[in-house]
Structure I
Amino acid sequence: MTTSGPRPPWVIIAAGIHQNGGMDKANFALADYLLEREIPVHLVTHDVDPSFQKHPLATVHLVALPAKSFYLGEFALAARGRKVARRILREYPSAQVVSNGGNCVWPGINWAHYVHRAWSGPKRGPFAYRIKAALAAGRARRTEQAAFQRARMIISNSKRTTNELVKYFGVDPERVHTVYLGSDPGWGPISPEERASSRKLLKVPMERNLAVFVGALGYDDRKGFDVLFRAWQMLCSRPDWDVDLLVAGRGPTAQDWQAKVKQAGLDGRIRLLGFTDQVKSVLAAADLLISPVRYESYGLNVQEAICRGVPAMVSASAGVAEQYDSEFAPLLLPDPEDAGDLVQRLLAWRSNQVEWRARFQPFGERLRSRSWRDTAVDFVSIVEKERPAEAAALSRLHSIETPNS
């Protein structure tokens, strides 16, 4: 498929450009909006929505995963991204190139969804895992430093991310623009029928109160499930605690947590669901979402819960907490390490459970009013307002030093 038309194309370099996953949804929305405006796009990616492969203005450059390794795939994605960007800019000097974080060092637009320098988890787990994690983290920090410093413009997903770019990389704040993530209009209020259907599917009795945790169970404990587990142990020792916990997520520690749950005698109060692509349905069954994260540049799972009308308790440091008005402060965790504080906040929520659900309905309406298309519109608007700097971009293009890491 050959890009045609008078309008300069965009090149989007991203691991995924589809509708499964936060960063992937954002990249999908950007590409979809550009095509809606009849702007040609080149998509350099490991995984793409099939609709783009059929679109006459989209050129897909699929990058295979060497040995099915995402770590090795990062090198391949970066190399292909640079190759495609160079070729397109030679033909269209005013073309736009968008990379994601450190996935491809390029002096164009960088969409920052995560800052590896901002989080360093505990060094635990099997030796081979720790070695692999250390290599991946080291490379991520090196490439993101080069990428953020060389980008002419950075789009961040939260003010937290913006502040970290300035703090860790000395980025000029004027080069960074915050664009919040959008929402899917289908993730709306939960009807009684949907709630009943979801609970039946998940085998959750209608009369039981249910909290959910959605996130990976990794050795770095970034999502804070260890703190939530300690809090749940304390809560379940109380005769008045009548809320069960459903955990949706997989990871290398999932089996260990399953054993710990059983050992603690909580297998009737905590259920590990494993990986599921039915998060929308899980939220339909929920009374509360809990996300005691230690680091989260944004937190799309929290936003999705709120859009569904489900109250969400999250660490105050998470990017999504910027969306909370002061009236929701009791559901923001000031210290994600403090299991005792989490217990007290959960008890306070339970004592006013009906009121909290009612108060979150307008909040959900507000977040639902911002679609993924709105995110893409804001992104493109910021780029188009920038005075074109084609000469500078071209001169920098030929002076790029490709990292060996």
Structure II
Amino acid sequence: MTLFATGTKCTKCGTEYPLSEPISVCSKCQGLLDVQYDYVRMQEKFQKQELKGSHLGLWRYGKALPVEERFVVSLGEGFTPLLPAQRLKENSNLMLKLDHVNPSGSFKDRGSTISISKARELGKREVAIDSTGNAAASLSAYAARSNMRCFVFIPSYTEAEKVVQITSSGAIVLSVKGTRQDVHDLIEEAYRKFGWYYCGFMVSPYAIEGTKTIAYEICEQLHWNSPDWVIFPVGTGSGIVGCYKGFQELVRIGWITKMPKLACIQPKTCAPIAQAFLDGKLEIVPVQRPETVAEGLAVGNPPKGKLVLDAIRKSGGVAQTVSDNEILEASRELVAREGQFVEISAAASVAGALKLLDEGIIERKEKVVCELTGTGLKSIKEYEKMVPSPHIVDPTLGSLEEALRKQLAQ
């Protein structure tokens, strides 16, 4: 398989590295790295017609990814459904990208398959990640698949459902007291000391390479047309930044003709990126102690924050905040009206889309894709607070009829 990736480049100082260099950030200035491609050759040699009949999953776009095919570690991730949302908003054109149906239950599988495949290509046997849960659950599954040892650092407030999923894969899990930033600072010291290959989504260039395939899939599912808007719930920012790169590439190689507008949605109590956008600022002010029901979005100082701002502004998009109550209401509406049982954090995209529609920022006729990032099975405790308990009945028809009358009267 012909690859078009040529190396990585620091987004801060411009230093370039070969793909064989096993680093996560620039060794000179600690800046974020971006995978570089030969787009002239890609346009000439990579044709969308060759995708017809190819296997499903995001590796159908393997030529536009930075790993040789023989090193790929896959669980069947990607090419998730894109469905119209028919009951969420009257006379709107909302669509739902169902990334919560990925193998580990979240969109993080896109970044994990690239990261672990790259680690395998580099000959690494030990990987490490810090996460609020989803990325760690995902990476540990792929590490298990490739027989790698995985070290996971999570904040002590991580939901129990996610902790069980991570530990079940055989990962070595360290629960860190303190904030999300404290977790990141500790693992940074640890992977440098112990020589682990770092796969943290907060800085990894390969996480973005995985999430850029969301753009490829959306456009292919829309018959190689782009939507008007793509709405993301944003924590670290790897999803929206990757998607922006994907749309850029598709325009550059001529597979689509326009870039959609991107919207960054964050909870009001942890909105460092959205607040900077709304205030018209270039710098992001970190949130010291974020508290929100959307646990996966509680990233107070996202390293990719400036890249998110850049993606929003250059795409002509927006950033918006939503309250915890708006996120919870969107969660209820998604499952009750559309049958989509999603993680509370994932529902922020829909809460944001509905708010932008109400404000007139998004027009009713515009085609809008909301990214649903994780399964509701990772937010069981929050759902337990929202839904009624089942009615207990005796094994008799009379008891059943009485219970039905009470329930239907509610």
Structure III
Amino acid sequence: MFIDTAKVTLKAGNGGNGAVTFHREKYVANGGPDGGDGGKGGDIVLVGNTHLTTLADFRYKRKYSAPDGEKGDGGCRAGKKGDDIVIALPVGTVVKDAETGRVLADISSEEPVRIAKGGSGGAGNRHFATARRQCPRFAKAGAPGEAREVLFELKLLADVGLVGFPNAGKSTLVSAMSNARPEIADYPFTTLRPNLGVVYGPEEASFVMADIPGIIEGAAEGAGLGHEFLRHIERCRMLIQLVDAASTEGRDPRSDFDVICSELSRYSPLLASLPRIVAANKTDSAIPEMLDDFCGYAKSKGFEVFPISAVTGAGLSELKNYIFKTLPTLPSIKVYEPEPEPEFKVENNRPFTVTNKEGVFIVDAPWLLRVLNSVNMDDYESLQYFQRVLRQSGIIDELERRGVQEGDTVSIYDFEFEYVR
């Protein structure tokens, strides 16, 4: 099954907590703190795989979580780093933020891309020893790993894209010019997925040709199949608009030509601006007057026109030579650059809220969870550190502004204490 879009949730591993331990050895008094650091959480890495052609693997598995780093240990032993998760994607997959649509990465090669960074490990208590604080009984908690929901969009990497109505002969042309063997039949919508073929020329030159399933009128609004696959020609360096010049389906070649031009423009002005040539196919069965009329009409619109027959091979050498001559003059295949994160003006990088519910003052501050995890409530110096954080962040001032009195209960998640001035 060909699937070219998938929405996936990614969660990098959390960093391990630092350890609170003290050196214990015979004949060594007051060995001092020796708590090791926590290990870094595992990253999530994306890598291109040329053997993959679809995103079907993500149809059922939509959540990926990297392992957390292990906590530190005594003897200054650091925790083990969490293993990275490597996700293989078809080459040509564009990774976007599912909420904003911002481009995060373009997997256009086999170069690995880190898409979610694991949290750093927390520092052990040995880092907090000073001349005045020789026995710190607290350590830092590990940082949380990045979590994001992403959208995978497969956009084929091809030099030349074929567009046209169903049964215009696109699959036949690909099979005639390359070693690709797509399914070919005499009924519309035989091709249900894009097909790639490599066309070889003189002196080991080659280009990749993509056969895009048939486009019909209204494709830009979702009619037929074409709209589902138009994204695959957005990277193409040039387009070949294939037209049934013999009118084997009873349609007018002029009308077919105009409809495809219109649908490309409506779907994306970028597509309409790509270099494009016209191939008048099925000349072996076309009426000469009708063929000449269409070729003249397409030329009047400013296009190079090549009368061909994908079945008999007539005109294919001229078409191939023109493509090989033109491609070196065109820009290389488009690669999407990662878009920078939008800049936000942050007035307070430690937001919080304080509410009074039946005499209990409840503090909500997600960033404070990490501080709570690193505080040893049984250690006086650690509590002093916690109090400084509350004061410097403005939480104490807000509590007093809301009327907190000595002896009132303050609740910060699962930690409650009596307020003392």
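See the values below:
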| item | result |
| --- | --- |
| Which of I, II, III leads on mean count of other Cβ atoms within 10 Å over residues 12-19, largest value | III |
| Label whose coordinates, when P(r) over Cα pairs in 10 Å bins from 0, in percent, for residues 252-363 alone is calculated, return 13, 40, 39, 8, 0 (choices I, II, III) | I |
| Comparison of I, II, III - label where distance in nm of label points 7 Å out along Cα→Cβ at positions 124 and 148 is highest | III |
| helix-only ellipticity at 222 nm (-39500 (n - 2.57) for each DSSP H run of 4 or more, over all residues; to 500) from the coordinates reads -5500; which among I, II, III | III |
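No value in this document is a laboratory result; all are computed from the given coordinates. These numbers come from a predicted model, not from an experiment. Cβ atoms are built from the backbone, for glycine too; each structure is taken alone.
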